[in-house]
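Got some structures for you, see below.
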Structure I
Amino acid sequence: MKSRFGFRVTFLLCAFLLLSQTAVAAQHQVRSGSLVFSIDDTTGAYMLDDGTLHFAGRLPGGASRVTASTTGLRFPLVEGVEANVSPAPGKSSALLFSWKVVGKSPVEQPPAFPDFDVIPAGLHSFSHRQMNFAPPVFDSPQDVSTPWVLFSESGHALIISPASDFFLASMLGDAKTRVAVGMNSEVGKLPVGFTATALVAAAPDIASAYDAWGTALRALYHRSPAASDADPILRYIGVLTDNAGGHYYYNYEYAEGLNYEESLVRFIERSRQAGFPFGYLQLDSWWYAKSSWNPEQPVGHIKNPALPDEDWNRYGGLVEWKAQPGVFPKGLASFHKRVDLPFLAHNRFIDKDSPYRKRYDISGVAAVDPGYWNELANYAAESGIAVYLQDWLDATYRFSPELHSVPGKGELFMDGMASAMAAHRITMQYCMAYPLHMLQGVKYPNLTTIRAAGDGLTRDRWMQLAFNARLIHELGAWPATDVMPSRDTAAMLFATLSGGPVGVGDAFEDLDRTNIFKVASTDGQIVKPDEPLMPLDASYLSQAERTGAPIIAATFTRHGNHNTAYLLAFADDPAKPTTDFSVTPMALGFSGSVAVFDPMSETLAIVDSKEAITGKPTGPDAFAYRVVAPVSASGIAVIGDIGKFVPMGRKRVTSYQDLAHGVRLKIAFAANDTTITVAGYARGNIAAHAEGAIILSTTRDPQTGLFKVELQPIIRTATEAILTLSDQKKGGDTRSSRH
């Protein structure tokens, strides 16, 4: 009896210890920064927590065997599918979720993972519609391949999105009762070995969450952001012949007896003689052969009835991507020699009767054959095309069913395009893209620009352009605005602040010299900010809550630790009344006092970082523009070259240095620059000294502290000058500050 009792005690004690160990082992977690994923292998319940936002879900089959390793957690998701959760690449607070078909048979119904059914209450959502140019939408989450930004009233944010297979992937749910990453409804069987990934990032504010998400996604594809001057359309102001504003869009000076080529040659020659420094020419769809067939809508036989009835003057599918004799009689390469400008060249979907179908594999209206793309890239390289513009991406997707139902087909279309162009050092621009095209573009280093809104840079495009800019920026590209008349000051300002291309569409007689040189130097290089114009966090909340407050967006020039902000506040709808804007310098990243300059009125104010910068959007375009610069320890704040929309842009001010009693700037003069005026704020009278330039005048308003220094380069070729500004009372000491 005694020994039997002892056995029972020993058995119960062992069982208790075993159960205790099992209970402890049931919880597994993986962390990236503040973001923690945990799973209970006894129930299959899992949670995502960043300390403020809490999400939860459950494995479809319940309990699961979880294996932990140094790289993350692995466990069965459903029969034949294994899931993995690990820290995302890159130094960010982000997690990578993935699943792989590991069974012996294809998967009939693709799973969703992660799939949260416990969502924090009161969150707003922001996503993009499955429409051309990916229109932004608040609190109506889209079941398409697009990031979902979920944010609280305090601005705390979590971003969740597909991270692969963007043509097949889809967000699922309503952001209130369900948040999931799955596949779109057309996807059928998925083969053994198929792997899908999703990405989740979180941060205390929306901009930081985007940064964490974008950093991780770019790291996943080894993508470096495109430089601000990566190709001719990012580097120079150019001429666009696009719809909704291009004078030469299916039009030329036929009334004067000129043909298409001679009209364009005359325009370029006259522009050069007049000193307009255009750095590229866009060739829209008018230059190559098309049919009158369009799967999308009824189309007329002729695009412009006033012009010849030839295959280039139509609006249907692509027949042949070569210059047509009715436009360029001796070919595109010959025209390129005449104008001596790189081209941004348009293309579209493939016609149902195109001869390309006899030579290459065409799925729907999309080429999925490397041979097609190699042929086009070879022609482009021979003809002066520096940037390939793929338009009609929306129609290509909708009328090519395999692209959104068969694994790998979308990649064949997009990979083939990027690879062939990259082989010839040709960069790319996407137009009429869905969110999925934009996300897919993260894979391609030679994708430098993505059109962020519809045709023509009209005032009603601004809201979409600003909110889409952040997505495009995080993918490593630049947002592209469309054609505008150079006399439209507001449009020229917005395009410059966007950081992307600036292209005008005027006839020669309508070119506005003042605005063109507010955008660019005399060599045509755009004086631009370091990043796109993007909305502040407060504007995401005001748009979600429909308060009617102006959208407040900002961009920056960063010279080391010295930042200059360019602040644009604008009404969502310029036709409706709007309130004053209000933002603190602290919200822009400043501490201490700042100088706030209004370029339109040339007025200046000094504001503490915790005080509000306020104003009212005015004029028919209902906007207000301010340049914000920190006041240095020496009591000087530099606004920069006030003859430019972006006065501290790197193409003008190449470096900034704080000194013990002043500041030092390196200023780039382009060939044929005459004079420039550097303005700013000084607490007291200043002394100005220049090397490589002549100081023509120095003035300071004793009431406001606004100073202006007028400079003239010593030589007329491209050069760099050094301008030193110092406190006159300190004796003009120009020693470097040791702070």
Structure II
Amino acid sequence: MIKQYVIGLIGALSVAGLSMSCNGPIKSLKRDENGKVIVDTLPSPSYLSPEESMAQIYLQPGYRLELVASEPMIHEPVAIAWDANGRMFVAEMNTYMQDVNGTGEMQPVCSIKRLEDTDGDGKMDKAVVFIDSLVLPRMILPLDDRLLVAETFDNSIYSYRDSDGDGVADEREKVFVNDRQNTNNLEHQRSGLVWNLDNRIYLTVENVRYRYEQGKLVAEELEESPGGQWGLANDDYGRLFYSAAGAEIPALGFQQNPYYGRLDFNDQYDDEFKAVWPVISTPDVQGGLNRLRPDSTLNHFTACTGQSIFRGTSLPEDMVGDLLICEPVGRLIRRAKVANNGGKISLTNAYDHEEFIASSDMNFRPVNTQTGPDGNLYIVDMYRGIIQESEWTKEGSFLRPKIVERGLDKNIGRGRIYRLVYDGMKPDTTRPKMLDETPARLVQYLQHPNGWWRDNAQKLLVLRGDTSVGDALRKLVASSPAQLARIHALWTLDGLGILNRATLEAALGDKDAKVRKNAVWVADGAAWENDAALFDALYPLKDDPDPEVRFQLGLNMRFDDSTPVKGLIDELLKTYPNDLFALSQQRYTDRLVERAKAAKEAALLAIEDQKRVKQGAVIYKEFCASCHGADGKGLSIGGGAAAAPTLAGNADVNGDPNKLIKILLHGLTGPIDGKTYTNMMPAVGSNDDEYIAAVLSYIRNDLGNKAPAVRPGRVKRVREETAGRTQPWTKEELDNN
């Protein structure tokens, strides 16, 4: 089943030669007399070689791209990650939309390749198929010599290892077991698998995070689903950044750690931030002409994905900490400045009505970004014609004729990986060998200026479980001049289970607020659950001069109902009523009231319907909430229209269930009661009758609604009555049907 595939010498040399020829001057943007970018309104859909495509990619002054790998070495890449020895793993979705119908997508023929730069010139010259026979691999996380992998339609997670050193995985182990069937559209399934600063592994969609213990992933339940879809980023301080392409929300979930629940604000960025600025006409956008400006360019984020925080050392310092967001429909990458005002985070475009990177090649499809071991930014270009799943390209859809007319369905099986460099700055040429380093040497890397090295050193130390480095770590916490080294050492001690009270209390009194905040966060771990005396050490921080420290202190206390803790929370709310914690706590308590009311009403249902509502809640939170919002009130951040109509208290939701069944079976498009939304409701009729009955029973008995549950038999009858339908419904049709 698992086979080795090595690119031949001639192929490798030709790729390397092509890479060297692609590093010429970047073509300048054409501008009118007012300095406005002149859009290419008649772009060619034809396939371009890597050299030709790079000439059509526009960057801000000083930046340029180098080709790291391309076809035939890689095909349909969607994600990259390096192991601690600097070898790059590439997840390939080889079956993704190979034609306009998505034929054969679920065939187990996808792969993960391992690429190496054997001569240190920055270009990959060796490729091996590390794992084959996969179904649309969507998440990869290197541990030590193991690679965690999750596939589409499979809720379990697997570990792969190459035990004999030939570059091909020959050991496979299921490290997390979840046999629940996943039939959600592949665009609405989880992604991420990010090992964060707190030694937890995070992902999107599902309301869990993981700890890696004794070769297994142990799930920890989050307060609620974190949301998000494709992509998950973390910064130097463990803050996570999600995106929701279905709701066309470029960034969300970054105000607080999702363990404590969701928190977003409408003013964390404005509607201007959600506007995008392509340099090319965008005919192939779901939603049609209302998604385009008069100059035919995409007017708004639609496929936001593959985000990362730049944490490297080989690009200008003012880029460190910036958020990069891919927009493959617009053929561009946004660079966002991240501002922290008293703990509240806000985002702005780094450029005025322009983007950091944009292309006039119709097949340029940036889907992922990562900071590399060399301190540069890497970009994954899936390089293809279609970038929309088959639910949105069916007969009668807006997209289908646009794709077919331009032959975009013919551009498949390719892919490029680029390295972003800056004039006058050289990449770090140090070749990582961290898998072979001693624990003592790994401790030193916690002071490295590149976040990639710090993260991997901490991860390896925790995975090895070697406590002999305890004294060295405690010394770092106490005396390292580097703030981030003190923070990483603190979390490494915690991950090893050897963080003592003296070291923690010293960190709680650190001169740096970021260190104090992380010390408070560490104190919320399981190791301190039964340490009643710790409360006395934390209590004085209720008056810490930094609001982020107070915010984390309040979050620590959120799930503790003891009298002293309630008193501390009351003090925080009374003394600092305008703090971020007060806003977060109000949302949390409101949610508790809603849950209690929903549970009381669900208890009145028949036993069979109670079970169905519970099943529907899982489906809703993993699939529907990305557009309709966790509370059913629609999801809109930063102004502008919501992605989907509100379900809370909706007369149609509480009315004739046949109308709702038809929508789920065949989809819904067009205005609803005179209002246009940013997305269409895709058909989910490929799921069985029980699935549809469950999700409808949930939305009719929660989210502020109260109506009879829906039974599978009713879904079956409606399915039979509408069996010949191939088009999505309109609201007018449903009202008159």
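Only the coordinates and a few stated rules stand behind these numbers; no lab work does. None of the values given here were measured: they were computed from a predicted structure. Cβ atoms are built from the backbone, for glycine too; each structure is taken alone.
Okay, here's what the table says:
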| read-out | value |
| --- | --- |
| For 23.1 (mean projected area of the Cα convex hull in nm², for residues 357-612 alone, calculated) the corresponding structure among I, II | II |
| At a computed 14.0 (mean count of other Cβ atoms within 10 Å over residues 61-68), which of I, II | I |
| Structure (I, II) behind the derived value 74, 70, 59 of Cα extents along the principal axes in Å | II |
| Which entry (I, II) yields the derived value 2.0 for distance in nm of label points 7 Å out along Cα→Cβ at positions 133 and 421 | I |
| Read-out helix-only ellipticity at 222 nm (-39500 (n - 2.57) for each DSSP H run of 4 or more, over all residues; to 500), computed value -8000, structure in I, II | II |
| Which of I, II leads on mean count of other Cβ atoms within 10 Å over residues 333-340, largest value | II |
